[in-house]
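Next up: the structures, one after another.
Only the coordinates and a few stated rules stand behind these numbers; no lab work does. In this text, all values refer to a predicted model and were calculated from it rather than measured experimentally. Cβ atoms are built from the backbone, for glycine too; each structure is taken alone.
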Structure P
Amino acid sequence: MAELKGSKTEKNLMEAFAGESQANRKYLAFAEKADAEGHKQVAKLFRAAAAAETVHAHAHLRTAGGVNSTEANLREAISGETHEFESMYPQMIEEAKAEGFDAALRSFSFANAVEKVHADLYQKAFDNFGRNQDVDYYVCKVCGNTLEGEPHGPCPICQAGPVAFFKVA
């Protein structure tokens with residue numbers, strides 16, 4: 001049997017994973033807009049297609065060998081989030097500033113701050129791996145900030161009130 005690692009098929013699986021993942025997120029955004037405009041049936045269709053894209057994305061990632069043990073997945077998540085807040089977003093922030101795109105600057109800045117939070121939360125989970133602590137997580141609808149436990153006061157990243165947070169199931 002041929003080795004998948006380094007093959008064109010592995011590259012294609014990862015490209016398909018990225019495309020399906022982006023389609024999922026895009027269709028969920030489209031569904032939110034359709035709901036806001038009162039187009040409930042179209043919103044439902046967008047959510048159904050988004051769910052199907054998730055099925056495809058997960059299958060491609062598993063086939064490419066991208067889902068490992070939880071411990072290995074935590075290590076990868078820490079690495080990915082750290083790259084985002086140390087390298088990726090700072091460069092994007094500087095470019096948005098230089099080009100004068102304030103909305104993009106705000107979006108990148110919020111994401112950059114939250115990626116640091118995510119890296120810290122993943123590190124904490126890694127450090128406590130196997131202890132099965134029961135913690136509820138809350139996410140800010142404005143900036144994506146992620147908290148352990150209920151919010152008490154405004155979001156420390158975007159200053160949205162506690163009502164902007166939703167509990168993750």
Structure Q
Amino acid sequence: MFEDEKEKEVIMEPKIIERDEIILAGMDFYGDPFTKAKGWSEQNEIGRLWQRFMRYYDKNEDKIKNMVSEADYEVWVGSIEKLDEKDKYIFVGVEVEKIQDLPLQLVAKILPRTQYAVFTIKGKEIKSDWSSKIYKEWLPESGYKEAYSFLIEYYDHERFKGMDNEESEIDIYLPIKK
């Protein structure tokens with residue numbers, strides 16, 4: 001394979017699925033998440049948001065009513081395609097059946113019913129620049145457009161074993177339309 005072809009490698013083909021609305025309960029952050037550390041780091045604001053949510057969750061799991069599963073979600077609201085923008089809105093949390101009875105410390109997000117391209121990212125790919133591959137390679141060539149300006153990272157506890165574990169997998173949900 002030529003060097004240019006390696007660079008052009010595209011993330012595996014996604015599954016195309018339809019999902020009803022997704023109701024999430026969790027915590028959020030708005031601003032530049034990378035002022036203290038770049039990339040996948042517990043030291044940047046995304047890592048600190050996860051730490052804050054997990055501390056709350058570990059002490060108060062029984063107060064989060066109507067949980068669908070223990071899988072975790074990270075949602076980037078706004079266009080991920082504009083990677084150079086400093087202000088990002090990031091949400092982390094869990095899926096719930098309804099927002100009634102949520103603790104006051106949590107906020108809710110209701111993501112609309114839509115079709116998704118679901119990419120499974122494994123091992124070293126998790127820390128790679130997969131978002132550029134999705135937005136700059138797969139999306140323009142796919143025949144689809146972004147249906148909404150958000151992206152979901154889905155962390156299933158059975159498949160996600162940590163950021164540095166080669167056996168880890170996460171799913172990336174990109175809302176799409178024809």
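Just a few scattered comments:
- Computing helix-only ellipticity at 222 nm (-39500 (n - 2.57) for each DSSP H run of 4 or more, over all residues; to 500) across structures P, Q gives -21500 for structure P.
- Mean count of other Cβ atoms within 10 Å over residues 69-76 derived as 12.8 - corresponding label from P, Q: P
- Comparing volume of the Cα convex hull per residue in Å³, for residues 109-148 alone across structures P, Q, the highest value is found for Q.
- Comparison across structures P, Q (criterion: Rg/Rh (Cα atoms, Kirkwood Rh)) gives the highest value for P.
- For relative contact order in percent (Cα under 8 Å, 6 or more apart) computed as 15, the structure of P, Q it came from: P
- Structure (P, Q) behind the derived value 0.35 of FRET efficiency 1/(1 + (r/R0)^6) of positions 29 and 125 (r between Cβ atoms, R0 = 25 Å, to 0.05): P
- When mean count of other Cβ atoms within 10 Å over residues 21-28 is calculated for each of structures P, Q, structure Q gives the greatest result.
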